[in-house]
Structure 1
């Protein structure tokens with residue numbers, strides 16, 4: 001089978017994309033952008049990210065970015081990471097994107113000429129049905145970042161489940177694909193065991209609402 005890495009932001013879409021490609025791709029690792037000791041967008045601690053990788057039984061490759069990050073630096077460092085993966089025999093990079101055509105086009109342009117093929121296994125699936133399929137498959141997640149201009153800030157720290165989906169206002173995508181919210185996956189069909197995290201006190205930064213996470217229980221070892 002072709003060898004692949006999964007573009008991993010620690011959220012539910014990447015986790016389900018990984019699950020969907022497992023029958024026909026040899027997924028050999030996760031690729032994540034980080035800023036210092038947190039994941040670049042969601043500000044999840046890197047320690048929690050490593051706990052996910054351990055539960056999945058996959059090596060983790062990180063790309064360290066400054067904050068704020070100029071676009072040329074972002075592209076140069078991600079380009080170097082892509083070149084390194086290709087040199088190691090990786091054929092494809094799997095993304096959890098759902099329907100934003102401009103994001104998909106950017107990823108395709110970024111990988112053009114690298115020898116890595118982008119794959120979008122969840123592309124254009126109706127997100128209401130997709131969200132419930134994820135839950136039915138055993139995927140569990142917590143909302144760690146909310147854009148208050150697009151979704152109620154009080155959902156930060158909540159479990160992403162059927163109750164949450166019912167509570168979302170009209171116009172908020174159930175998968176948060178428009179950037180309404182970001183999640184941290186704690187369990188799923190590819191996890192050997194759950195990642196046990198404790199949410200802390202929500203806070204605001206750069207116009208977004210976040211909830212800090214810390215590992216607890218067996219995952220801390």
Structure 2
């Protein structure tokens with residue numbers, strides 16, 4: 001099913017660890033130029049593959065790899081992917097299991113392009129079987145650029161640290177005007193409501209953000225509402 005493009009490798013010690021860990025500082029100094037060329041190669045290969053895929057309007061879907069297949073959250077992810085597809089959007093996920101697999105599965109059911117942007121990890125995760133176009137990256141920051149470059153908006157299903165990292169990257173770009181209209185929907189009021197309350201009560205309450213910044217996040221249980229919100233991308 002998938003058109004596989006491997007960008008990176010499969011190693012116990014990841015490329016990100018070689019880059020960031022002080023234990024590898026001497027190696028970095030000795031091979032700095034080669035490392036920079038690897039960054040460049042990942043960007044070039046990633047851009048080439050995504051342009052070749054010709055996705056049209058695509059939505060990035062974030063969510064936990066730990067979401068059980070037999071859970072209501074998984075079913076919600078499948079329905080979200082299907083509804084996005086029926087609205088004419090391709091679907092981009094991190095390509096892993098759980099919520100990512102669910103959204104890719106829904107996209108396949110809707111007959112649209114299903115993309116998985118995988119990442120090299122010290123433990124094997126694997127790309128799910130519902131991905132048409134697969135890219136595997138060594139570096140998180142390169143992978144993030146691909147998400148942000150080729151997604152017109154984002155839907156976040158319940159997730160963990162990775163989901164939060166990707167979510168706030170997109171949110172910061174929208175807040176600072178680095179992108180145009182970049183709709184972001186959080187799916188699941190029970191899961192995300194506490195986070196938004198904290199943003200409003202603590203961040204906004206102490207003047208760390210503006211009132212309009214909280215409004216950048218649409219929190220909903222209604223998938224049709226989330227899909228309509230994605231159509232506001234500009």
Structure 3
């Protein structure tokens with residue numbers, strides 16, 4: 001577990017450096033440790049080192065690991081099927097992958113039954129890749145305007161995934177475009193929509209994402225695996 005400690009220290013240094021570059025501090029950035037490739041022991045070790053937020057992209061793994069560590073803040077970061085909403089709502093502090101209206105309706109319906117509000121991020125497909133889900137940027141304004149129909153759904157911001165590329169700089173235009181979209185939408189969105197969060201950047205490009213305005217970064221392999 002000492003390897004995790006060393007990698008975590010390096011990641012925190014990198015986050016702090018990138019945050020200062022954008023006029024912020026490390027405390028302004030939420031590190032979500034993506035735990036999909038590791039077991040509960042590694043999750044617990046990271047938690048004991050001060051990591052409080054963890055992300056899973058499979059519902060069964062979310063259930064299993066959150067049961068071992070319910071005191072952590074759990075994020076759902078994968079594509080969410082509507083028939084799995086019942087297993088996610090109430091277990092997570094934030095759903096990162098709200099990518100279609102039918103999913104928004106199902107989350108709202110389930111949350112109403114439970115008497116809670118569910119925070120979520122709208123996933124935007126900035127790159128236009130067919131392999132990625134998410135709204136086209138041009139669809140975002142109408143989606144946000146319609147959100148008042150769903151009183152138990154709290155939209156907190158936007159999320160995107162950049163194209164896979166070994167060069168982190170290749171992701172910069174994608175992250176910059178999402179930040180611009182957030183700025184435009186924040187100026188015109190209804191009062192019931194909050195756009196304070198930008199979730200973007202993963203192990204290979206999180207420093208660039210923070211420089212471009214990310215508030216949340218999702219880091220898995222850089223923390224839990226030898227690279």
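Only the coordinates and a few stated rules stand behind these numbers; no lab work does. On a predicted model such as this, the values are computed, not experimentally measured, just so you know. Cβ atoms are built from the backbone, for glycine too; each structure is taken alone.
Given a value of -14000 for helix-only ellipticity at 222 nm (-39500 (n - 2.57) for each DSSP H run of 4 or more, over all residues; to 500), calculated from one of 1, 2, 3, which structure does it belong to? This figure was derived from 2.
Largest in FRET efficiency 1/(1 + (r/R0)^6) of positions 44 and 100 (r between Cβ atoms, R0 = 25 Å, to 0.05) among the labelled structures 1, 2, 3 is structure 1.
For the structures shown (1, 2, 3), FRET efficiency 1/(1 + (r/R0)^6) of positions 92 and 164 (r between Cβ atoms, R0 = 30 Å, to 0.05) is largest in 2.
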